[in-house]
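Take a look at the structures listed below.
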Structure I
Amino acid sequence: MSRLTSEVHPFEARAPEAELDDLRARLAAARLPEAETTQRRWEQGVPLADLADVVAYWRTGYDWRSFEDRLEEIGQFRTTVDGLGIHFLHRRSPRPDATPLLLTHGWPGSVAEFVDVVDELADPDDAAAPAFHVVAPSLPGFGYSDKPATTGWGTEKTAAAWVELMDRLGYREFAAHGGDWGGNITTVLGGRFPAHVLGIHTTFAQGLPTATTEGLTAAERQWTEETHDFWHHRAAYAKQQATRPQTIGYALVDSPVGLLAWILDKFAEWSDTEDSPFETISRDRILDNVTLYWLTRSGASAARIYYESHNSLDPDLRVDVPAAITTYPRDIEKYPRPWAQERYRQIVRWREPGRGGHFPSLEVPGYFVEDLRAGLAAVLAARR
């Protein structure tokens, strides 16, 4: 049973109107570069015409207050773990048979990734569908969580903090889901805290450094080649944030257009679309995410998760709790099942859907909810 204690406090997000006026003034005064010099859209990054269009909408049409209202409707709280203030969404299910579920986002995401799915997870229309008490924290340095003042807040420490957070809510045992850095943290949770984690569902199932392509099918080899290509030719952002997060942070905290371009580039490249991320993700939801970064000045602090944790997943870590793994076709890291099985040693469900990319809860929310439910149902059945 969840409980509010003296250590857990309700939280309300309400930006001063002056902050929103300042944002609009900066957008109006933005200096944009010349157009890209290639005929292939997105080859050099966010096309000028696309960015100018989003900037104009951000300044004149976007409504931040509606997102604040949505966060309040879900339920927001803060608590302090190991000296750091942690913000989280908490949507309790009315169902007595509900299972506690921890959702962890990644970069360049935020809790905005989950606002469209928490209600259906907590209180499904189908009475036969599993229900969950949903907890979605903001990573350290992200959104309304505090910014660490010292090094050390990598994925291992964050996973331990999540266990403490869930315990404070009365959830000594819980299921966990994540993708991107959230998938990394979910892996750590399953491997380090099996006494608390009932099982996991993840879109990130990193194999071991010693894995070879011997015995893989042609399709599985293609996955490894695509992942290799990503990290060697399309991951400059990760190298920058892992080595010089402070340097890029000045631009991300000072320029809303710079922040928008840095994040929009990833939503475009990593989503399952032909030309624009807005084919599957609403412009408003992407701007909710970007504005959250802007108002909380978290461009630099969020980037530091790469400094703290890049290539840090322990090669000796094994996950023995039940695991459900879904690999979307346009995700940036795809590891074949034979590789994943070396780390996740009780895979109870494996899925390779035909659509979706790095942000499935935003791109294909209906499928995401159904897949998460089915995966966690398999995980919980394996515990019986």
Structure II
Amino acid sequence: MKTATTDYRQDLRLLRTRGQRLLALAVVLVAIAVPFALSSGFDPPLDFPWTAWFPAINLALIATIGAAAFNLLLGYTHQVSVAHAAFLMLGTMLGAWMGQLHGVNFVVVMVASLIVGGLVGVIVGLPALRFQGLYLLIATFGVHFFFLLAYKKFIVGYFGFNAIIFTAPEVPAWLHWLPFITPDDNGIFAIAGNFRWYWVLLPMATLSVLFLSNVVRSREGRAFMAIAEKDVSASLIGINVTRTKLTAFALSSAFASLTGALGAYYIGARGEDSFPFELVLFYAIMIIVGGISSFQGAVFGAFFYYMAPVLFDWIRAEVPGIRSVEFLQDYANETNLAIFGVLIVIVLVARPTGLVGVWKSMKGYVSSWPYSS
């Protein structure tokens, strides 16, 4: 039974009920067990892609940060910006310039990507003070191509016509005493391989989503939602619209830049074609399918976006009746995008709240069973 809230501070808590705390504990236990299960060498029947889930999960953890940042701007403040990929490029350039060219520590690079991304985000957010809707979209559309030109110039200027190669970050020797950190034969503990990266990406994604979730529960977050409805109305109730919009752009851009730097280190290489404009649409797919105006939806959408194609590929290769269809085999990527397109239409028409809405409906059904209708 849902209890009434008698304390405003209680209403701001992320985990307000005993059921939510138990569910969070279960999620933590599953998250701890996942890497050990995926690296156990288990061979499932029907050639189910057991090992393929590991890179998909790691990529989803990285995308979770970017999707949450995009959802903050588009879902909570209704600022229609398509400059998201531009900040992924910014984070990649910072990681390459600081980490690869000047040997700066990985942690310092991540912090710098947040700070620089936030500062540049304030500049990019200036058009939002005068433009709205389609006009703002066109203005940020130009930002994308400006960064794309700068990114290509950066690669040619510092790395020639080759891709940027990112070396695996190393844990400093003074931290080798920590549990589970056993240096390799050369005395170095490099963050390489899916198992080690998982333990870096999981806390970073979790802390990022929790931070942004707490922001929208604060006074500033309520200001975000106020300007999402109407700038004039928000200003009439005492909200500083200029500061609020620039704060939203700064936070979203900071975590998008972090996503770019983190993804570059994990993937290990970035080229000129790594950041097409379609990347913004892919993040839009994540937050629409997952659930717009919800950070939980950003998590669901990111995991669905990266894990569903693994399942689709397995179905195409192993399920009788489908594996014999040549069209599905020859146009695998196009088929995946078509499925995502159909899902977006279904979500917008039948379930606007996305996967997070389905999840909440399931929880409501279970909590009220056997009285569920």
Structure III
Amino acid sequence: MMSLSDPRIAAPRTLEELREDTVRRITAGGYPGRGVRPADAQTAMAALTSLDPEDWANVWMATGDRVMDEAEQAATPDAQRTLFQSAFAAYTMGRFPTISTPGKQASYEKAIGAYMRYAELLPQKLEVVRIPFEGKEIIGYFRKPEGAGPFPLMVQCGGLDFWKENVADEALSYLPHGIAVFGMDMPGTGQSPIKADVGSERVFSTVFDWAETRPDIDSTRMFMRGVSWGGHWATRVAIAEQGRLLGAINHGGAVHHFFQPEWQLKALGTREYLLDLFGARANVFGVKTLDEFLEYGPRMSLLIDDQIDRPTAPMLVMNGAKDSQVPIADQLLLLTRGDAKEGWINPNGVHMGFGAGWGPDRTIRDVIAPWLLKKLAQYERDRA
């Protein structure tokens, strides 16, 4: 179905394995599929009859459509909100991990629609921002705390399959700390106007330019966070915008080893990822074949032209030592080259440092938010 058939990488899951693992992950509240009701997952997987990506998209769209119908009939706004969120999660599974077929494109469009219905029922306002960019546009989601501001801003991009709609929900965790969030897709994913290449960090610089025009944003207090592959872009932005940011967070992102063919041939077969890891990664670059992908990747290494040794904004580097998607060697390399940085490595964690008692909510609460607040407090002390 959703993986390249090439003897150089491990074979994908069988149909039965995919059904079972999808239900298992969702029942346990794991990723992907957070927010999908277990019963809906069981129904969708019972209807899946092949490894064709269009079949995958169609069973999840049918599931999302049923939940949307439930939401329309719900008696209270709270019940509607919960159901719209669940429909969004189902449609997101339909486009997962990337838009590679017409059905997946349709499922993503339905996901955006469901997300907007859900967001309308939240007390925190969501602003859809469209910024002109090289004849196209950057589409982002902006959330800010109550009041006039101006507020410190964190620009955050998701990763390979965790897109700006998911980021916009994570933003709710930062509003109580007085921090506004602009969520966007990393290059090569979602609605990003460009593919990933050397220099694609300019798309983030354009967002920081936009932030400087907003009276409700304090452009002297800005941050960048990238999750998963997005951490690579946070690192590039920390270099490119070294004088404009108070800090940047590489949360599980690629640096050098990730982009080498040796790692990719190993990692593309990981069972930590549910399906079609090659398809998603290749789409980031806009390539089709494994050979094209393996040839393209090394140009992204931050060791080229000693970029890793250039001055950066203050950085927090995070991951799990047992990550099978991004090698922990990349985080260690970043910590031992260039400017001094802070690190958080979960010795028993997998990708992003999750597992062993650490999940997204705890990581934000106990690690990321305190680090941002520390940097803000330091800025205030330095300014006094």
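Rule-based calculations on the coordinates, nothing more; no lab input. This structure is a prediction, so every number in the text was calculated from the model and none was measured. Cβ atoms are built from the backbone, for glycine too; each structure is taken alone.
Looking at relative contact order in percent (Cα under 8 Å, 6 or more apart), point out which structure of I, II, III has the largest value.
II
Suppose Kirkwood radius over Cα pairs in Å, for residues 274-361 alone works out to 16.1; of I, II, III, which structure was it derived from?
Label of the source structure: I.
2.7 is what came out when distance in nm of label points 7 Å out along Cα→Cβ at positions 42 and 114 was calculated for one structure; which of I, II, III is it?
I
Of the structures I, II, III, report the one carrying the highest value of percent of Cα pairs over 26 Å apart, for residues 90-257 alone.
The maximum falls on structure II.
Distance in nm of label points 7 Å out along Cα→Cβ at positions 26 and 146 computed as 2.4: which structure among I, II, III?
Of the structures listed, the value fits I.
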